[in-house]
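Each structure below is given as C-alpha cells.
No value in this document is a laboratory result; all are computed from the given coordinates. Everything quoted here is computed from the prediction, not taken from an experiment. Cβ atoms are built from the backbone, for glycine too; each structure is taken alone.
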Structure P
Amino acid sequence: MNTEVIELKELIEATWENRELLQQKETVDAIETIIEHLDKGMIRVAEPVENGWKVNEWVKKAVILYFPTQKMTRIQVGPFEFHDKIPLKKNYHELGVRVVPHGIARYGSYVASGVIMMPSYVNIGAYVDSGTMVDTWATVGSCAQIGKDVHLSGGVGIGGVLEPVQAAPVIVEDGAFVGSRCILVEGVHVAKEAVLGANVTLTSSSKIIDVTGSEPKQYKGFVPERSVVIPGSYTKQFPAGDYHVPCALIIGKRKESTDRKTSLNDALRENNVAV
C-alpha cells in the first residue's frame, strides 16, 4: 500500500467516525479520488492474496460516503432520461469493452478490456475482469468481484453488498460458468472454473453438498474449484412436518480435458446429468 493510499484510507476512516468532515473539500476530493481509482481498477473492494481474499472495508466506506457528497442530476442518453447521483461509465471504445445497447455500468465500477456486456447492469464498486461475458439481463451488484473469462448467463443475479462494511462481497473466480437464472448473494464465493447449472441459488447459509463420495460433504458459502453444481433439496423437520428445503449439489468435477469455454450442457453431460 503506497503513501497516497495510506493517506486516503486514514482520511476515510476518520470521516466514517465523524461525518462533519464531509463538509471539507479535502474529504470530498479524497472520496472522489477513491471512486476514480475504483473505476480504473487501481484499487478494489476485495482482492486476492496469498491465502485467499482480503476485503478492503475502508474502500466500501468510501463508496457509502460518496453518495451524500453527490447531487441528483439528470442524465440524458439519446431519448432516454435518468435521474441519479452517480454518472454512467463512459469511453467504452477506449477501454476495449463491447457494450450492447441497454448494457449499463455505473461510474466507479471496473470493467476490463475484453469484457462483453449484453443488456445488463454493473453497479458501483464492482470489478469485472477481462474476457468475461455479462449476458442478457444479468446484474453484477455493488462491490461484487468477477474474475477473468467468467460467463454470467442470462438473468444471473450477483448480489451487491455495501453494508455492513465487514461483509464480504460475492466473488466469482476465473473461468467459472454461472448458468441461467442463478442467484449468488451474501458473500458467496465460487472458486475457479466451477460450473453452476441453471437456477442454482446460493446464500451464505445455503447447504452445498458434495454427493460424489460415499459420504456427503457439506460446504456453506463456498463452491470448490472445478465443481459442477446443480439445484437440489434435502428433507428438514418442522413442527408441522417434514418438508423439502432447497440446497445445491456438487455432482462432479470439470474434467481436465474440457476447455474452460465449454458449454454448460457439455459439463453437465460429463457428469451424467440429463440436459
Structure Q
Amino acid sequence: MKKKDNVFYELVNIMKKLRGKDGCPWDREQTSDSIKPYLIEEAYELLEAIEEKNPDKIKEELGDLLFQIIFHAKLAEEQKEFDVFDVCLHVKEKMIRRHPHVFGNTEVSCSKEVLVRWEDIKRKEPKNADRKSTLDGIPKELPSLLRACRLQEKAARVGFDWEKIEKVFEKVEEEMAELKQTFPNNNKIEMEHELGDVLFSLVNIARFIKVNPEEAMRKAICRFIERFKYIEEETTRRGLDLKDLSLQEMDKYWNEAKKKINDAE
C-alpha cells in the first residue's frame, strides 16, 4: 500500500526529471501551447476505451491523461504560477464547497436539486462574478453537439425547457419543414441556418431521452466505417470494383453488413 501512496509523487518527480537539465530534449522544448493537442487526443482515447468497456485500456488512458495534467502543471510551476499540488488543493476545496449536502448541513431531495444548487454556488464564486448569463462558462472549444447539449441543460435548470418530448418532436418536424422550404431558393446561408436549427432540435431530443448526442454521433460514425469497410472487403473478395457497382448493389452489401455486424455484436 505504501508504494501506491508514493506513486503520485514519483510521477511528479519523473516529470521534473524529464524537464530538467539532463532530461529529454523533446519534453524540455514543449510549452503549454505545443502540448494542447495531446491533451485533447488523450481525452478522446480515454472516451474510446470507456466505450469499449476495456478496463486495461481505460487504466492506461487515464494514466496518459493524468500525465498531461502533470505536464501542464509543471510548465506553470516553472513560470512560478502554481504547481500540481495547488491544482489538487484547488479542486479539493471546490468539491467540498459545491457539495454542502455531503460535507455540510444542507439537505437535498434529488439529483436535480443538487444541480440547481451547484449552479447557485458556482455563480456566487469570486471567479464567476463577471458572468451575466446562465449560459456563461460553457467552453467554446467543445464539440458542437456536446456544447449544444450543455447549453440546453443550463437553460433547463432555470425552467427554460419543453415540458414533454412530444413538443420537441413537433419542433424537429417544424425545423425540417423550414429546411425543405430553403431548397428552391438554393440560398446557402438560409440552408445553413435552418440545418443548424434542425441539429439543435435533435440535440434536445437526445437530452430528453438521456443520450449524449456526441457519443451517439461518434458511435454512428464507427458503425458507418465498419459497414463501409465490409462493403470494400466483400467486393474485393468477389473480384469486383466498388466504383463499378450501382447504388442498388452497394445498398445490398450495406444491408448485409448491417445484419452481420449487428449479429456479431
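Here mean count of other Cβ atoms within 10 Å over residues 26-33 was calculated and came to 11.0; which of the structures P, Q was it taken from?
Q
Which one of P, Q has mean count of other Cβ atoms within 10 Å over residues 122-129, as calculated from the coordinates, equal to 25.9? Before the final figure, lay out the partial values.
Values: P: 25.9; Q: 10.5.
That value comes from structure P.
Can you spot which of P, Q the value 26, 58, 15, 1 was calculated from, given it is P(r) over Cα pairs in 10 Å bins from 0, in percent, for residues 114-177 alone? Could you put the intermediate results ahead of the total?
Numbers: P: 26, 58, 15, 1; Q: 18, 42, 30, 10, 1.
The structure behind it is P.
Comparing structures P, Q by distance in nm of label points 7 Å out along Cα→Cβ at positions 34 and 202, which one has the largest value? If you can, show how the numbers build up before the last one.
Numbers: P: 2.9; Q: 4.0.
Between P, Q, the highest calculated value is found for Q.
Out of P, Q, which has the highest value for Cα Rg over 2.2 N^0.38 Å? Mind dumping the intermediate values first?
Working: P: 1.08; Q: 1.35.
Top value of Cα Rg over 2.2 N^0.38 Å goes to structure Q.
I have -24000 for helix-only ellipticity at 222 nm (-39500 (n - 2.57) for each DSSP H run of 4 or more, over all residues; to 500), calculated from one of the structures P, Q. Which structure is it?
Derived from Q, not from the others.
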